[in-house]
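Trainee: Following are the structures in question.
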Structure I
Amino acid sequence: MLFDPIKIRSLALSNRTVMSPLTRSRAVEANTPNALMAEYYGQRAGAGLIVTEGTSPSPNGLGYPRIPGLFNAQQVAGWKLVTDAVHAKGSRIVVQLMHTGRITHTDNLPAGAEVVGPTGDAYVGEVYTDKAGALRPYSTPRAMTEADIAQAVEEYAEAARLAVQAGFDGIELHAANGYLIEQFLNPNVNTRTDAYGGSADKRNRFALEVARAAVAAIGADKVGIRLSPYGVFNGTGPFADVDAQYKSLAAALSDLGLLYLHVLDHSAIGAPAVPSDIKTALRQAFKGPFIAAGGFDAASAEQVLASGQADLVAFGRPFLANPDLVARFKTGAALNPVDADTFYTPGAKGYTDYPALA
């Protein structure tokens, strides 16, 4: 089933493999995509669907050095290089919108931007900045007012509109890994007591407002979302009513008719596993295309598809070193080893120079 074509909503895909979003930090000039990035994504267009690396809808959301944005005309033009390269090879591509919220240092932000989050609490840890050439403690955010929240919602909506201009087939809202949307979802981070915190429904509110705004901007069949209920990144982690909250969220997202729900299980890298009954409950609550992600190989992907637990399966690290991953899966060819030292470094090394099958 992995290599069978599938139609999700109005989007026809050549197979059921999805390239997961993978931060690569190659947008070296003004957080703008470039020809090297177009080559990289074009190389991996054997995937039925590509989800780009996390891309900020706001100058405030540029948490890491050299990650791309989608909030101005130059970035639209840069992304058009990427979408053209992918479409020329018959694949489909959505841009993952990732506002990093409090997970940043001011050195990584452009002039006039600021660090914001649900509260004024800084995340304890360090992040690399090009300016320092070293790790720096995360900056203290300013707690977002309701006006700030409304502005952020509109930034997501505008980025969605720009995504369509750039030729994307849709967007994916990044509501996992401890970035802004999950910062609101998770009570270990969100200790607000107003309309955006203090209960499951209030914590879900920001995610749903962003989703509704994106749907209003470009249509429900162009808006997907990624969740990771048991993720532990960036100060999140499990909490008492996590299962009930995410079931409610999935049902509300289903009512919007989104393009897909993308559920990530981080247990392959040491986080708590998302219990199988919760995955099943989310699958049942979301009446639409469902993407499973987290530590799959070709065999386990076939199993999850055959069982009906997912419609598509996403692969992350295997795509880093194997631009022809789908062809390798089909033939049973060995996979190239990954060069972890070049994950986030600028330039072609460890990015576009991995060998393809002869």
Structure II
Amino acid sequence: MSASDQRYAGRRLRSRRGLIIMAAMAVLFFAGRILWANGLFSSVPTGFAGICKVAALLPGVQDIEIANGVTFVSVAGGRGADARDGIYVRTDDGKLTKLAGAPKDFHPRGIGLYRSPDGTGIFLMAVNKRASGRFSVNSFEVTNPKDNPALVAQGTIESGLLSDPQDVAAAGPGAFYVSNNIIRQSFVKWLASLGVLPGSDILYFNGMIFRPVAQDFYGARGLLIAPDGNHLLAASLTTRSLKSFSRDPFGGNLTEAGSLTLPAAPENISLDARGEVWVAGHAGLPQWRAFAADPAKRATSQIFRVSLLSGEPQESTQVYGNDGTEISGASIGVSSGKRLLIGSGLDGRLLDCTLP
């Protein structure tokens, strides 16, 4: 072999080694990300300083919102449609009443509330997964919310962009944001569920059309508008974080403003009267997915309280932690005064807890 051939062979060998090293580093990076994003080695500090009781057994508690002292509960079976699905009102004595006025094929996921400027009118928006698998966002006015509440349909909004919507945050009587999973191909969807790829976006509906305002989002779930009205908060399941976006109140555009990493993968979020955010999360996503497939395989539950400063999350404190015995796979926690309501879309239990 000539000297030039030897030099060429040497360059090829070094090039192969470089490619092998780069491939190995990529594998290690993605393996590490999968392990972290899915919480494969995470544990849950169990305990709660208050007292909880099972307030109701339902097909599934998807979301809870409180407005003007009225508690609205989105009920839908996480394992399939159920005749009991709908929007319920919970009174102070714990009684749950299903509201009339919803369409027949109505199986709500996330809900959002908008109060009129004078504070008296309540408008409710709900992500609806129909029995056929098609999605829409349904809007209602809530009449006589304290005495004899009922839903009056305002509109049903459909779009090809609503591929797998999760939650809705009302920005006005006819405007809202929607968290939305966008990937349909099974293999790519599986990679997105592991946190390897982004698979979600956030859509804005201005009263006429949908358009994406935040793209390449990892596991978009719960949404809410911060008390200042100028920030949108979004739960990112597969980055285990709560993200804040500055929002244009007129056009709806979003600009990422801040992020807080959490000790769990957040699902739904809520806001209390003091302006603090309550987050329901899952320490280990494989355990949560196993529970979704088999109700006998219990999953842990965690509820966090997160402080805000100028619309951005600052720090989190775990308030409730359970190994799945009391409630499994909690998806929403809402605080009102000394009361904490915890629900699960897969377990179907609604806990009524007294905060210390």
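Any read-out appearing in this document is the output of simple, stated calculations on the displayed coordinates, not a laboratory observation. This is a predicted model, so every value here is computed, not measured. Cβ atoms are built from the backbone, for glycine too; each structure is taken alone.
Trainee: Starting from the value 2.6: which structure in I, II was distance in nm of label points 7 Å out along Cα→Cβ at positions 110 and 326 calculated from?
Mentor: On the way: I: 3.4; II: 2.6.
That value comes from structure II.
Trainee: Taking helix-only ellipticity at 222 nm (-39500 (n - 2.57) for each DSSP H run of 4 or more, over all residues; to 500) from the coordinates of each of I, II, which one would give -5000? Walk me through the numbers on the way to the answer.
Mentor: Values: I: -10000; II: -5000.
Checking each candidate, the match is II.
Trainee: Right, here's the next one. Where does the value 25.9 come from, among I, II, when mean count of other Cβ atoms within 10 Å over residues 46-53 is the thing being computed?
Mentor: Values: I: 25.9; II: 13.5.
Corresponding structure: I.
Trainee: Oh, and also: If Rg and Dmax of the Cα atoms in Å comes out at 18.9, 59 when worked out from the coordinates, which of I, II was used?
Mentor: Details: I: 18.9, 59; II: 22.3, 95.
Traced to structure I.
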